[in-house]
Structure I
Amino acid sequence: MLGLPDVEVGGFRRAFELIKLKAPRRLVVVIDEFSYLLLADKNTPAVFQAIIDEKLDDRFFLILGGSLLGLMEGLMGYTNPLYGRRTAQLKLKPLGFFHVAEYFRDKPVETVVKIYSVTGGVPMYFRLFRGDDFGRELLETAFSSTSILYEEPEFILREELREVHRYYIILEAMASGKHRLSEIAHWAGIEAKDMPKYLRTLISLDLVRREVPVTESERSRKARYYLKDRFFEFWFRFVKPNRGRVEIGTFEMDWEAFNTYVGKAFEEISRQFLLELNKTNGLPFRFTKIGRWWHKKEEVDLVALNEREKKALFIEVKWKELGKGKRREF
């Protein structure tokens, strides 16, 4: 498009000089996986600082994209050479259930719920499924040693973190049902006083979320910690503990346990559904907060609140087949 000659440019500075010579009135320049440039050369931010300050003008719109969150967020730090030079930032999040359902629009809703429960809203993951035979497709995509999903969480953790082993055990603890800080620390063999720094890192990577009862303030000591990434939760719950069996050919899927797992994921889908209804005034009142509630041994799956109007909606989420009698009872 720019009509540049086929030459060796000798670095990014020279490349942008050539682009500037041939640029039309307005040009968008996109560099994807910029985070790998940062890994390859620690001077990359300084090089691009000089390019932005010396080579670019109002004709250029430069977009730097990357999948390693820690490195990309580091570009915005005060001590980074690129600090103060960004005009915007966008943190891409997984797609919601209804977007995934649109992709599988001709498939049964039950199948889409199961796919979402495994993959979340990550296109790279859910596009591995066709939705024709979920059970077979799950075994092929997650429980085959040649599948890209088989070791995916390990690759991501090694790229993002130091002390990978400790984070690995913390995520294992959450997948096994340990959600209070003290429970996670005991499972992982880490002193409770050291846990917050690990949890903060996992939260910043969108792998873990911190929850308090919906009626409590964010500073509440009743916090629980859950795996936020759907695929990570599935992987630590089902794939990681069974890899030995997979590799010697004796693995058999526990579909009853999987169905229980889908029930937990369905709570998140239900939350998204209620948020959509709230936008369109499809509920008895518009809520301003929604989340779980618990106290001692009592727990409600979802509570939607309007604190100003002092109204509450209590929702119990069920993922199971019910006969007519049970439906009427429920």
Structure II
Amino acid sequence: MNMFQAINNAMDLALEQDSSALLFGEDVGFGGVFRCSMNLRDKYGKDRVFNTPLCEQGIAGFAIGVANTGTTAIAEIQFADYIFPSFDQIVNEAAKYRYRSGGLFDCGSLTFRVPCGAVGHGALYHSQSPEAYFAHTPGLRVVIPRGPIKAKGLLLACIKDPNPCIMFEPKTLYRAAVEEVPVESYADDLGKCDILREGRDITLIGWGTQIHVLLEVADLAKKELDIDCEVIDLVSVLPWDTQTICDSANKTGRVLIAHEAPFTQGFGSELAAYIQEKCFLRLEAPIKRVTGWDTPFPHVFEPFYLPDKHRCLAALKEIINF
């Protein structure tokens, strides 16, 4: 399966195994703009898989309400760029509902699916990566898959988790790769990162689409510089796996972090600050971040905006030569 098929399969299993589960969002009924919900309305009926008005605040508010009644709510925000009208509902209602009611009310059976990131032609309103906004909110879980197998496992884990979850889905990966995805139901551990390649000289940290760039960088570093890179997919932005990251930083003594979101206050800032605080005496060089620029996301200049392998490799060389 490719990633959109793996996500479709995960939602199919969730709807099949949980008769209370609902799937809804803009254009979800006919399959969604990325076809992730294709054929699910025909299989489960329009009462369980349905379109909503073009109102993200309403989608989030409705999702919180039905989740509070015990329903499993799977809500799609069509693009991450559209999530901001629902920000108040997600941050001030969903994330805090259980806490402020003293456990009396609970909307934990709530998952938001949110296509994110660059896609080649999205420009300002179809390309953003807003994970850092939500990582600042206790009460939420925020995850980002790198491919089909991970996407299915993370989505099923989010649906079953007792906390409101957001899964940001890098839309350029929907059809970019095919993997042997298990057909049965399985759930990944939320809050755990994955070490994709072990190394001794430098730690490369990314998530989503960027992890594929870092794997290329690791190959180039080995071939051109004989540098052995440890590549880590963060996977879970909130909560994040502090122990594994710090263990790797202590081992290699050098860290490069890459993400598509802008430099200032991107989630890489939190990683860098935490690693510096906990691993300072073991670091051989300053931590470097390679990210999108502090500008609105461009259209024709998208290739220059993204942290590609050339920018990442140049930063790696600076760290090694420090």
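Numbers at a glance
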| quantity | calculated |
| --- | --- |
| Winner on distance in nm of label points 7 Å out along Cα→Cβ at positions 193 and 241 once structures I, II are ranked, highest first | I |
| Value 15, calculated as relative contact order in percent (Cα under 8 Å, 6 or more apart), assigned to which of I, II | II |
| Highest-scoring label, criterion being distance in nm of label points 7 Å out along Cα→Cβ at positions 81 and 313, among I, II | I |
| Parent structure of the calculated result 0.99, given that Cα Rg over 2.2 N^0.38 Å is the read-out and I, II the choices | II |
| Which entry (I, II) yields the derived value -12000 for helix-only ellipticity at 222 nm (-39500 (n - 2.57) for each DSSP H run of 4 or more, over all residues; to 500) | I |
| Ranking I, II by mean count of other Cβ atoms within 10 Å over residues 257-264, the structure that comes out highest | II |
| Mean count of other Cβ atoms within 10 Å over residues 153-160 from the coordinates reads 23.6; which among I, II | II |
| Comparison of I, II by mean count of other Cβ atoms within 10 Å over residues 89-96 - largest value held by | II |
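No value in this document is a laboratory result; all are computed from the given coordinates. Note that the structure is a prediction, hence the values are computed from the model and not measured. Cβ atoms are built from the backbone, for glycine too; each structure is taken alone.
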